[in-house]
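Please go over the structures that come below.
Every number here is computed from the coordinates shown, using simple stated rules; none is lab data. Model, not experiment: these values are computed from the prediction.
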Structure 1
Amino acid sequence: MDKMRKILKSMLLLCLCAVLLTGSALANEVLDISGEGYDDIGHACTLPDGRMIFSGCKGKPGNYMDSKARLLCLNPDKTVSWEYIHPAEGSWGFSGVLLMDDGTLCVRLINDPYQKREEDKLVFFTQDGEPTGREIQLDVTEQGNDYLGYGMLRSGIMTYFYAENDEESYIECSDWDGNVRFRLNGRGPVLQDSLIEEEDGLVFMGNEFGAQGAAKIVKIDWQGNTAWENTVPFMTEPNRGAIMRCGIRTSDGGYLAVIQERPVDFTNSKWKTFLVRFSSTGRVLWTNEESFDRQPDSMYTALEEYNGKYVLQFEDKERFSALSYPVRYLWFDADGRELGMTELYIHKEDLPRLAKSKNVTAMCGSLLVMEDGLWGDFLCCSESSNHENEMASMDELLIKIPEL
């Protein structure tokens, strides 16, 4: 009898071990880069040595509007290289990081209480997170319903002025000494999704202005001349125009993007979606629409080149950050052939400070190529009828993406 009990006990222990192993195999690899209180920080720049810099803000526990700007730099193995918290009090955040030709980091610093900018400037750091003392003040004077915005380039600053009267609108590119390199009257060559800086000019990826504008890619040289352009023909007729998303420059000097055409009937028709590959001069090399015809209406949020393949992150429109739906990843070879799809199910138990919350959401961010594989950054929070409590639960987490 004792021998039988020992055998049964051993079998039970083996079964328990199997269950534990199964449970751990299902868990996602997660890195929490947040703390207590409101956190909103996303990937902004990867340095030549593989370190990754994240920019954003960190709110005071109990008052998310009382925030300080935060920079975080991770080593390739995801340990912390350095962190910088700006001392200014208010509602501050860092937005974007640009590696300059002289090796310094240009970072945009914004004071944005109640979504109304009060101060906006560029500040500069060493690659080890030390302020250099250099700052450039940007004009954020209110101009009625007109919009004044800025973008950072290695070679200078882009200024966007969109007036109610389109004839007064312009975009302008200046060098770091304030000299105007070129100025384009009107709202620009396209409604911009991506802007890619190259040695001999800028590539604008987006779509034509207007309710039924087509997707378009344009290159402007440093004198403001159009080097080349291509308006992508519609796949469907009639439609309500197209939008270009997730535009990137590929390793061979071409471009890749997702194009979606709006249906005339939003209620009963799905968007026509396709992946399009451009040459270095904007010529269409191939498209893939078949892979998307098999998918439900979806939101496409990130596109990355990884290990000789292209991977596209997307989610069913029904998901809208809910954990009950997976985040999906379509994989393609260099010629646009679909290789397969992987899915990421995010579990509350994976999220350190949110595991005991009732309703948790996870919003997709960037795709990150790290030394141990492909990761994504996700902004997660606990839904609550109390807005302050919901914002205080906001966490940024990195989650490893399942690969083919």
Structure 2
Amino acid sequence: MPLCITSYLRVQGSDKEQPLYAFTGGTLKVVGARRGAKTRRVQALPFPFNYLVAQVAPVLKWALRTRTDRHSGQITEAASAVKRYKYSVAVDLSSYDDTVSFETLTAYRECVLTPVYYELSRRGLLSRSDMEKLLYLDTRVQALPLLAPSDRIDQAATLWERKGGIVSGERLTSQKGNDINEARIDTKAALVGLKGAFYNAGDDTIICTDDRAALDRYLMLEDHLGFKETLSPDVTFLMKRLPAGYAYLGRMVFNTINREPNLEPTSIALATAGMAIRYSLLAGHPLQHVFMEVMENSPSKRLRWAAALTRADTVLGLLHAAAASAAQTEHGTDSLEDLAELALDTGIINSAEHAGVLGRLAALDRRVSVEFSEMQERARELGPAGGRTYIRSVSYTTAKQRRK
């Protein structure tokens, strides 16, 4: 089988009516409507595509975030713009990723990826062969066939031809979506003479202006450049309603109180740092204070303690404070690294502060407990002699145990 894109379904919450299906007469038919979760299709690429792009994606992401605050990942800037301008609207783009054409993605590769990759290569940060591979893979991904079930009983599957569209499982999905939609908004706004502040995260868009006539002209061009754009019923951005709303608040609350056992913080310090980050991510939300009210009145003693401790220091200070307990276990180390990366990606801390947290974690790498499976795996890697030395360095016995 050639390289292809595989397709998966994911469930997503929704308050809109969805088709109700039933298997009748040997076929699947729509028999009515229901309210509840909807399904989305997620596309997955072959491993080499994303593996090779991972080495350059952080550079592109840095450029995206530092070039403009329009894609900062926080609502603060957009909320501030709403206060400054007379009119603010949010617009929906129907099937945005699927409507990005092959030609648009080719232009993106020529205007964005090629210059960046070339500059990295010129500075000795990317080999010439890797640069050529990356550009080749970006070309290939635009026309990879899609693996799908076959309608024939003598076939296990079939390959559907496809061309264009931003692949949902691509490493640069958000990068391409943000850049292309920004260019689309600016082009359309210039066409109708619309001036103001425009923010977008992928297809999530909010437009602020003082010119009502230009805004009306903008909204009348519903199908400009092949993108179906409609006015949203209320002003929302990054799942947050302006000036009020509960969707994003609920997401932060449930990410704190409804975690899977293997994702639970290993210490009260880690729980506090995570809570402080989520509170900071609600900056600009009119119901930010409700998050802490929920935590402070939780039946969980751990959550109440963590909520009280968030006032003790900044997010950066709490991350440093959590390092001592996090360094004791592999799970704790991973948790702190994830929290530090989240704080960096969302602009709560900068790259130097992020490096400082990781440096403190490395300096405290004196584990008081090691899982037996981890010890076995490391010993196998080192061989008999090296493994013996390693086990002695990470294990200990008391005097009483030695006498036995």
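Looking at structures 1, 2, which one was P(r) over Cα pairs in 20 Å bins from 0, in percent calculated from, given that it came out as 20, 49, 28, 3, 0? Attributed to the structure labelled 2. 1, 2: which one has helix-only ellipticity at 222 nm (-39500 (n - 2.57) for each DSSP H run of 4 or more, over all residues; to 500), as calculated, at -2500? Value -2500 for helix-only ellipticity at 222 nm (-39500 (n - 2.57) for each DSSP H run of 4 or more, over all residues; to 500) corresponds to 1 out of 1, 2.
Out of 1, 2, which has the highest value for Kirkwood radius over Cα pairs in Å, for residues 49-288 alone? List each step's numbers first, then the result.
On the way: 1: 20.1; 2: 20.5.
Result for Kirkwood radius over Cα pairs in Å, for residues 49-288 alone over 1, 2: largest is 2.
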